[in-house]
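Multiple structures are listed underneath, in structure tokens.
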Structure 1
Amino acid sequence: MILPTEGHLLRIFIGEQDRYEGMPLWEWILRQARQQGLAGATVLRGTAGFGAHSRIHTARLERLSVDLPIVIEIVDTIERIEAFLPLIDTAIPEGLATIERVQIRFYRAGKQRDP
């Protein structure tokens with residue numbers, strides 16, 4: 001796949017304990033992104049954060065949270081991202097999604113790996 005130099009970044013903020021169709025929500029979104037042929041996705045686990053409810057979730061031992069923040073980042077064209085959003089929208093009961101323009105410097109793969 002070749003990406004243009006101008007792309008967009010979809011960033012989805014959810015909780016670690018969020019689930020959909022019997023699996024962690026982050027994993028379901030990741031699988032959907034791959035199935036839809038998006039250029040790539042990365043899932044990041046936060047050490048602390050808060051959202052719309054203003055409850056702080058943290059990995060500190062004295063206040064260990066079981067619902068740490070998860071951020072999913074997907075870079076592709078705006079058309080592909082806009083087509084992807086309706087597929088995942090109803091699966092996310094709480095969270096945040098943002099889109100921003102990005103400059104793509106390179107998108108390349110080394111050796112082919114098995115899936």
Structure 2
Amino acid sequence: MSKINQKICKLGLILSGSILLITNPGNRNYEQYASTKLNNYLKDNVCSEATKNLRKPCLILVDLARPQLNFAIANQTQRQNFLFFSIYQTDLSIPSALPDYHFETLGIFDKFYTYSAESSE
């Protein structure tokens with residue numbers, strides 16, 4: 001391999017590493033992502049199973065509880081930062097009729113990918 005090719009490869013690796021480092025999403029971004037996902041899950045799965053008369057109050061209650069859900073997510077999440085990407089593990093237990101949940105999410109390129117979601121039902 002010529003010296004020019006070696007320099008181009010090194011520059012490419014440095015540039016790729018820099019992009020990964022810059023696009024590793026932080027805790028606040030994860031908390032927003034997880035809160036939105038949980039909010040949608042509760043509305044789509046929990047409220048949709050409520051009786052017709054309780055469906056609308058359930059939706060309102062989920063929206064009102066969002067700040068508390070954000071707080072619970074922020075306090076029950078462990079982040080493993082690998083510089084280029086992060087893994088978030090959330091053990092969510094909310095005192096209610098809902099089961100406890102364990103989520104594992106990969107954060108990379110300013111995006112999140114939840115690859116494990118388990119409930120303790």
Structure 3
Amino acid sequence: MDDKNLYPLATQELANKKAAYATKNLEAWRNFSKTVFEEGALSEKTKQLIAVAVAHVTQCPYCIRSHSRQAIRKGATKEEIMEAIWVAAEMRSGAAYAHANIAMDEMEKIPDAK
């Protein structure tokens with residue numbers, strides 16, 4: 001199954017409809033997003049690489065596409081993008097292992113558990 005069947009295409013028509021339902025919120029979000037991704041202590045390229053990694057952790061297909069393109073536009077190489085994705089993979093799997101503490105804590109509360 002390709003993602004065109006799973007997720008609607010991000011079209012201008014759809015964007016306009018969403019904007020019409022919450023214009024002030026969208027404007028605030030766009031201003032926030034613009035500010036976050038401006039050059040600062042971190043370069044725009046670094047911020048886009050972070051966004052690529054986070055998009056993989058949150059598993060947002062729209063964000064993955066958008067921030068991968070933006071990272072390339074800001075000078076990232078394909079190798080840098082893949083390294084960012086591997087960092088995301090490690091963090092996601094590490095979190096699953098770390099959260100095993102919750103299951104361990106709960107299992108310890110049950111005296112009959114083997």
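Some points to look at:
- At a computed 24 (relative contact order in percent (Cα under 8 Å, 6 or more apart)), which of 1, 2, 3: 2
- At a computed -15500 (helix-only ellipticity at 222 nm (-39500 (n - 2.57) for each DSSP H run of 4 or more, over all residues; to 500)), which of 1, 2, 3: 2
- Of the structures 1, 2, 3, the one that 19.3, 58 was derived from, the read-out being Rg and Dmax of the Cα atoms in Å: 3
Every number in this text was worked out from the coordinates using simple rules, so none of it is lab data. From a predicted model like this one, the values you see are computed outputs, not experimental measurements.
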